[in-house]
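Structures given as structure tokens follow.
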Structure I
Amino acid sequence: MTLPSIALPGQLLGPVTNYLPGPGTHIHNSQVYASIAGAVTSKSTPNGKSPPLLCISRPPPASSTSPGILGPSSGSGASILPEVSSTVLARVTRLGPRFASLDILVVDSSVCSTSFLAQIRREDIRATEKDKVKVEESFRVGDIVRAEVISLGDQSAGYYLSTARNELGVVLAWGVEGRLLEPVSWREVRDPVTGRRETRKVAKPFA
């Protein structure tokens, strides 16, 4: 498999037969996974006989001209702040009956040096049959979600996000046994080993 240029927490990078785990990674079931969000680098070992070392580094924080305000950085020195209509990748941290809480990790393809608090309200999960939506059947804690910023929100709730479009929703999900689940429809994912299915609001893959 090809190494991604940017990884998210829990993302599979490759087997231990091909890579050695370095800073920002960990091993699970003989596979190397990302532990943090950041840029992926592969470094050759000094003897040249061992597999290359995988490392993930966070972008350095950007300097800010506003006292007390330090936004995440793209690594180019420019501050990154989510804006209305920004596409983000966020990790689900908590579920409630009316909303899911998330940490924004990536804004418009730029990895954040620190996360932003966000929420997806039940009525913003999908575009149809909103009265039938259940938050716990749409997301699970730890899921990585592709979403759109629809409101800057407030200090307590953070940004408000939506997954109402087909291409928005869960992009990475893990089952109870720790395996990465594969999508089988817009509302179901499956364990590739056991076949066990779980409900999610699944993002439609890009062509």
Structure II
Amino acid sequence: MSPKESQSDASGTSSVENLDLKLEVIVVPVSDVDRAKEFYGRLGWRLDQTPPGVVQFTPHGSGCSVQFGPELTSAAPGSATAYLVVSDVEAARNALVSAGVEVTGVFHPSPDGPVDGPDPERRSYFSRATFRDPDGNTWLMQEITTRLPGRVEGGVTSFGSASDLAGALRRAAAAHGEHEKRTGKTDENWPDWYATYMASEQSGAEPPE
């Protein structure tokens, strides 16, 4: 190992743990590109400009896109499974059904298997619903409002869309109301409390008291 390599390793600048890799695209295997294009357009996803032979859609609020095309993958059409994160699975399901998409009822996992209805405690990661594209590729919507610890870096807080931000504000307002009930007084510093609460949801940190 050269002195330069040793210095780089010691500083951590070339360490794989510090290498930013942002997931950009998921390739979905389809048998009929035009049919798939109509379906994903019906979901309200954005159709992006791409090179010839590639169709790319990006879900609203997502940093990752979906691509399909005749030469992109040798995987069997319908073999893909992917997760979509939503802040309110019932509202997301209703919106898709209104757009003519066939969606399962909301369910949650249990030790005995899936149970109909959202999680009784409305815990993050538990309330779900699924739908499939015309080829059978499966999309599982998962309701997440509070991340598990370590899932998001503590100093990073972001919202992919105005609706995500509005949902976070509503949850913060409800939690802040409970906070004021516990303390028995009006919190004049509510903006800071909201901000701390909303950041803790994304990072998995302990919320403010």
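What follows draws every value from the coordinates through simple rules; no lab data is involved. Since the model is a prediction, treat every value here as computed from it, not as a measurement. Cβ atoms are built from the backbone, for glycine too; each structure is taken alone.
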Comparing relative contact order in percent (Cα under 8 Å, 6 or more apart) across structures I, II, the largest value goes to II
For structures I, II, which has the highest computed value of distance in nm of label points 7 Å out along Cα→Cβ at positions 44 and 132?
-> I
Suppose you compute distance in nm of label points 7 Å out along Cα→Cβ at positions 36 and 188 for every structure in I, II: which one lands on 3.9?
-> I
Where is volume of the Cα convex hull per residue in Å³ largest, in which of I, II?
-> II
Given a value of -500 for helix-only ellipticity at 222 nm (-39500 (n - 2.57) for each DSSP H run of 4 or more, over all residues; to 500), point me to the structure among I, II it was derived from.
-> I
Taking distance in nm of label points 7 Å out along Cα→Cβ at positions 52 and 172 for each of I, II, which is largest?
-> II
